[in-house]
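Visitor: Take a look at the structures listed below.
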Structure P
Amino acid sequence: MTWHNDFTDRMKSWAELRSQVENLPIQDTLEAINYWWQRTPWQPYYLHWDDLESWPDPWQLLSDNVYCDVARGLGIMYTISMLDRKDLASTTMVFTGDGLNLVLIAGGKYIVNWDQEILVNSNLAVNIKRQLKLEELKQYK
């Protein structure tokens, strides 16, 4: 599936994604969400952690249609937050000492926004420099 150039089509596709994964097992849900956001057109340096308070809401993010690693992670976080699933409640977006912007779920059992695939049961040592927990995101937006 190709990325949608039209905002209305992106919104419809995002709504369909959320509907499709709402009741799937956690790993299937995360694979679908990660795959959807990894298809976005990538551009470096759209969002920065120092500007967290001014990050776009999900609709503005989809409208702007510009996706660096931070924006993709933010999109993943918004998608998870709108699902309101208890098994995804422990979700945190992190900026690592290695310069990676990852989304950790279930205490790091699942790692998304790394690549097209998700990492499962990884013993990846993540040196967290900055983080945004799901419940904090809900307070911002």
Structure Q
Amino acid sequence: MAVKAESDFIVLLTDNKGLNVAFTEFDGGDQTRSTEKYPDPLKDKSGYVLGTAEYGQITLRVPYDPKVHDNVIITLKKYCIDKNNSLQVTVQPMAICPEQTPDGNARIYLDCLPATVRFPKVKRGNAVASMFEVLVNPSDMKFS
């Protein structure tokens, strides 16, 4: 496996009901754990206990295509917590050359809740791609 460039990944937002959309930018999802310090009663030192893992908010961005992304906006607007439906974000490293194939373990963020949907910005007179952005809060992460 070679060192990965930022562009050597496929990022997908999916659910159990057919949502499957790719994003060009991914940020966040870092794992953190709280720690608590305690004194050792018999020695002149301290120890630590480790809390449960938490995963930070994930930001997904992609150039806006109304034929693709308007359906995502509608789906997320109606999203409710449902044991039969769950959002997940998959970040899969890829070998790009000579063909695009998975290269390493995917990170799969589970039970994500949509926190923010940022509608595409509009600024007439320039040629900058208008970006669609979704922020989700994951409950857990696993490797495939």
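Readers should treat all values here as calculations from the given coordinates under stated rules, not as data from a laboratory. The structure displayed is predicted, hence computed values, not measured ones. Cβ atoms are built from the backbone, for glycine too; each structure is taken alone.
Visitor: If distance in nm of label points 7 Å out along Cα→Cβ at positions 46 and 70 is calculated from each of P, Q, which structure is the one that comes out at 1.2?
Guide: Comparing all candidates, it corresponds to P.
Visitor: Quick one: relative contact order in percent (Cα under 8 Å, 6 or more apart) came out at 26 when computed from one of P, Q, so which one is it?
Guide: Q
Visitor: Now for a separate question. Going by Rg/Rh (Cα atoms, Kirkwood Rh), which of structures P, Q comes out largest?
Guide: Largest one: structure Q.
Visitor: Right, next: Which structure, out of P, Q, was helix-only ellipticity at 222 nm (-39500 (n - 2.57) for each DSSP H run of 4 or more, over all residues; to 500) derived from, given a value of -12500?
Guide: The structure behind it is P.
Visitor: Thinking only about distance in nm of label points 7 Å out along Cα→Cβ at positions 38 and 102, which of P, Q has the largest value?
Guide: Structure Q gives the largest value of distance in nm of label points 7 Å out along Cα→Cβ at positions 38 and 102 among P, Q.
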